[in-house]
Structure I
Amino acid sequence: MTLQIEQKINTLTLGQLSLEAAKLWDELEEVGSSDEGHVETILQKLFETQGAFERKIDAIAYVADQLKLDIQVWQRRLEAITELHTEVINRKQKQLKSFKAYLLYLHIHGILNDRNPGVEREIAFQNSPPRVVLKVELENPEFPEEFRDTRVEYHPLTKQILEAHKQGRDVSAIAEIESGKHVRFKVISTKQK
């Protein structure tokens, strides 16, 4: 019989275990001290439920730890793959740039014409769009104001708003301070038990 109870308890969720414990406490209050055998059975079930609850907590924390480890492993794999692919992409970009530079060299020295037809493709040389190369630094007073763009960007100082809220200042007109909950999985030291 105890094995069946143990198996049943092991399949229950934390919520179901809490409900089971609440039912057992209600049952214990109803029985009172009149039927000692029944009280002992209920207490035994309560202890088993408590033990199952504790094992369930440990199992959930263990799964969370495993998930954290899996995330770390997959992040490292992603970083390694990204690094590998980035190296290949950079190498291919350098090859293409070098290849184009060589073709431009041949064109500048008159070996290749403006248009060089192949059977299916063509290599053509065109003028690039004009670009500006500044001779005077933007901060230099000699740089004309008409060619300078001044941009002002605003950013909220959320840390200062939070600090003002902590100091008791009313910031409700400009911000809402939210405080949520998060889950932590801790190892219980033997001193706490």
Structure II
Amino acid sequence: MNNTKYTSQRLKDYSLWYYFRYYPSNGRLLQKLYEKGEREDADVIFKDIEHLLQEDEIIKAKIDNYLFRNKNFRYIRQKMREKLFPSEKVEKYLEPMIESGESILDEIWLRKKIQNFATRGKSRSYIFYNLWETSADREILEWLLSEYFPVGEWENIRREYDKIISSKPELLNSREGKQKITQKLISKWFKYDEVKTIVLN
């Protein structure tokens, strides 16, 4: 592995190539310069090209892209943090959307996600927790989940129940075994009353 540090000129060329190739955060760019060259050279070069950097515009563009892809605020914050964008700048851009009281999640996308989760045997509570983030999300999610689960989650519970007993049929032979089945289903966030009805019948 070659650990030779770049010369000052090569480091400057690299800094411009990396920036216009990836449009990183200022923090990520400086991190890469520290990796490739001497720290003193990196600081000088960063200061020299700082007037070219447009971090605010990059933040807006990246967040807009995430929103276009129907990513929620939790996902956006995580990804922007991983890319070393300043959280205060990210929040400044997200704040008007949060305060608007409108969900950023698309109804068609939500329907597909709910169906995907449900066909994988996920409970209503699990689906809600994984998709909900704001009060506006709550309203549209409650509506869509009520539409998808109009009479409860019997079908999904039954499906998961059948999976458990097909792999461990001996659990049906004792009270303790049925308790284990119940615990497994409750751990998947299914309602206790519905789980109990299926397990005990």
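Values for this structure:
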quantity: With distance in nm of label points 7 Å out along Cα→Cβ at positions 17 and 57 derived as 0.9, matching label from I, II; calculated: I
quantity: Origin of the value 5.2, where distance in nm of label points 7 Å out along Cα→Cβ at positions 89 and 185 was derived from one of I, II; calculated: II
quantity: Test item: helix-only ellipticity at 222 nm (-39500 (n - 2.57) for each DSSP H run of 4 or more, over all residues; to 500) calculated as -22500, pick one of I, II; calculated: II
quantity: Parent structure of the calculated result 4.9, given that distance in nm of label points 7 Å out along Cα→Cβ at positions 81 and 113 is the read-out and I, II the choices; calculated: I
quantity: Given 0.05 for FRET efficiency 1/(1 + (r/R0)^6) of positions 73 and 105 (r between Cβ atoms, R0 = 30 Å, to 0.05), calculated: source structure among I, II; calculated: I
quantity: Identity of the structure behind 76, 46, 22 (criterion: Cα extents along the principal axes in Å, calculated), options I, II; calculated: II
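A short reminder: the numbers here are calculations on the coordinates, not readings from a lab. Please read all numbers here as calculations on a predicted model, not as lab measurements. Cβ atoms are built from the backbone, for glycine too; each structure is taken alone.
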